[in-house]
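Have a look at these structures, which come just after this line.
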Structure P
Amino acid sequence: MNLVSKLPHVGTTIFTVMSQLAAKHGAVNLGQGFPDFEGPQALRDALTEAMASGANQYAPMPGLLALREQVAAKALRTYGRAVDADAEVTITSGGTEALFAALAAVVSPGDEVILLDPCYDCYDPAVRLQGGVPVHVPLEPRDFSVDWDRVKAALTPRTRMILVNSPHNPTGAVLTAADLQALADLIRDTGILVLSDEVYEHLTFDGDPHQSVLRHPELAARSFVIGSFGKTFHCTGWKVGSCIAPAALTAEFRKVHQYLTFCTFHPAQVALAKVLAEQPDHVSSLPGFFQAKRDRFRALLADSRFELLPVKGAYFQVAAFDRIREGNDRAFCEWLVKEAGVAAIPVSAFCEHPLPRPLIRFCFAKEEATLQAAAARLVGL
């Protein structure tokens, strides 16, 4: 068999590797980005009710209309953007499927896609699988803001798309209204599209609202906007996401979606639609809920030798460890699991090229007892 890999340099994701290592050593797992607490009881009850009432066959390919209508209503309520639930919203099997389908829909062999490093590890392989060319542009290492001059310098006649992510995984940085305007100015009068990964849209802190591209009419007209119910309702294992895009882009997106997963878990869609209709204020409680966890985790580590970088959104804390141990971040994470009993993720897993200093990422979307147990081990290092 003459097998030629399409992804010759890709192995098992770092998230799986570190979670397996954590399980082997009985470590507190602050690596993989998922909560260790349950979603709302009303949502779980609604899922049981949906299954008992017979919503167990295929859902409509674009998604349950009732759920798409709730996504559109939230976009109008939160961002002031009127969205056509029928023609511009698609329910997907998680944010990862939505990202892949968007890239597959519009990226052709030889097209370039600009990625801002550090970036989530599925972006680069998804571009390559379309025959596209990932172009990695580093974020500013001091605060992980975007240097738009560097982005401009990376543009070529082959640039098809720019992928942005805010709130940002892994660093917790966020885009500002000025960033959105800079992006719009940069791609005006071009055919460049935007893929905006906004799965942590409801997790922004210190009173700063999320700057969705949906707030910017010029960008919204050429963007795929990706959302995640798993992040919003603490049920990442359900793998339910969404994509909002103009009708023409949505039509191409659905051509891929229908042959990629066709549809998404039907009972979950029924349950999510019900809870969003009955509890529209749930999303407004999330910034305060996760900010409290951020502040608590940072307070618990205040006496440690880690340097904690600022966190403006999402549920990750990036830290420098050079006052504890020398070496690269992958080796440090392996040492941390084995010697301290805490799992983290090396930020180098999100980068094409090494950062100026090695960094690791902790997930603080955890119960108080989990954060305390981890902190007790980390402070002593």
Structure Q
Amino acid sequence: MKRNVLIMVIVLLIVSLGLAFFFFRNSDKTEVSINDKLKEIGYSDKDVSLILDKVSSDGVDEILNIGYDESLIDILSSSNYDENKFSDYIEYYMKNKGANIKDIIDIVNSGFDLFNYPASSLLASLVKEKYYINDNVARYLDYGNNHDMNPKEIVGFVNSKADLGFYSESYDSNLDDGNLVLVNKFYHLKEDYTPSDLISLGGQYNKGANNKMRKEAAEALMKMIDAARLDNIILYNMSAFRSYDYQVNLYNRYIKRDGKEAADKYSARPGYSEHQSGLCSDLNEVSDAFEGTDEAIWLKDNAYKYGFILRFPKGKENITGYKYEPWHYRYVGIEAAKVIYEDDITLEEYYAYYIEKNSD
């Protein structure tokens, strides 16, 4: 009995070893077969080693179907290569043979659906911008290919809708956006809109006739003015909330004096004035002479800490549509103000990316 058991064990062991040898031998043949096929179509030993190290079996089949292509090795050798995106690289590359491989890698790695757009250094640069919005890619490329702007400027300009032309389209400002409500040369407030929570600024906080602001904004402004005084900086409101009718008279007066084209560079059309929102204030001196003063410098460096932004900054005129106004500050809340200040963007750019894009 023991002898029979021993014989069965030996037989099973021999069969197992035989099967193991069979599979090992065939596996080795498969490996050798893949190596040979890759070499037969032109890949070197070094290339084959790279392919087998960085490409799945399905990916190898794709390479065999394509045949020898030196650019495929360039893709695999890229420092930004992601094995999980191999098929995407191949698909995009096959549509863009001759394009820069780095551009192809960057565009695919962005994760955006761009397979129908030709690979280019401009597109590769755009997708790496922090405020890139995929829905705007066609406009980015159209504007960027026809104007001398860097990718960051293109993204900011198009996101703000400035490429469409100021006042070319008109949208109702969304009051549900609260402190971030956008009022500019595209978004307007209705003729009868007046904030329900306006309070008056008085005493040391005001020297102007238009002395009302929305409650949260007014309280933040007073807090900022108090903080400035501790640094021996004297600030005060000169003009805050202005009604639609007030803006009608003001705007028409400017047109009569300087003409419509000139007036549009520094004054808002009725309904398009941010002053009607009750969230902004012209401080101290509504004059270019305010630039460079201690007060203007303090505001530029500190206003964001209290939720205010320099609304029409220098160098952003093509985005805001207004000349630089060192006296005009807008309340948006501390969180948004910090981002706008640190990233050196406008409310238009912030709104497009953080509000408008997320509302789709």
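Every number in this text was worked out from the coordinates using simple rules, so none of it is lab data. On a predicted model such as this, the values are computed, not experimentally measured, just so you know. Cβ atoms are built from the backbone, for glycine too; each structure is taken alone.
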Quick one: distance in nm of label points 7 Å out along Cα→Cβ at positions 205 and 341 came out at 2.6 when computed from one of P, Q, so which one is it? P
With helix-only ellipticity at 222 nm (-39500 (n - 2.57) for each DSSP H run of 4 or more, over all residues; to 500) derived as -14500, matching label from P, Q: Q
Computing Rg/Rh (Cα atoms, Kirkwood Rh) gives 1.28 for which of P, Q? Q
Value 12 of relative contact order in percent (Cα under 8 Å, 6 or more apart) was derived from the coordinates of, among P, Q, structure Q
Can you rank P, Q by mean count of other Cβ atoms within 10 Å over residues 85-92 and just name the one with the largest value? P
Matching 1.31 (Cα Rg over 2.2 N^0.38 Å, for residues 53-164 alone, computed) against labels P, Q points to structure P
Which of P, Q leads on mean projected area of the Cα convex hull in nm², for residues 149-212 alone, largest value: Q
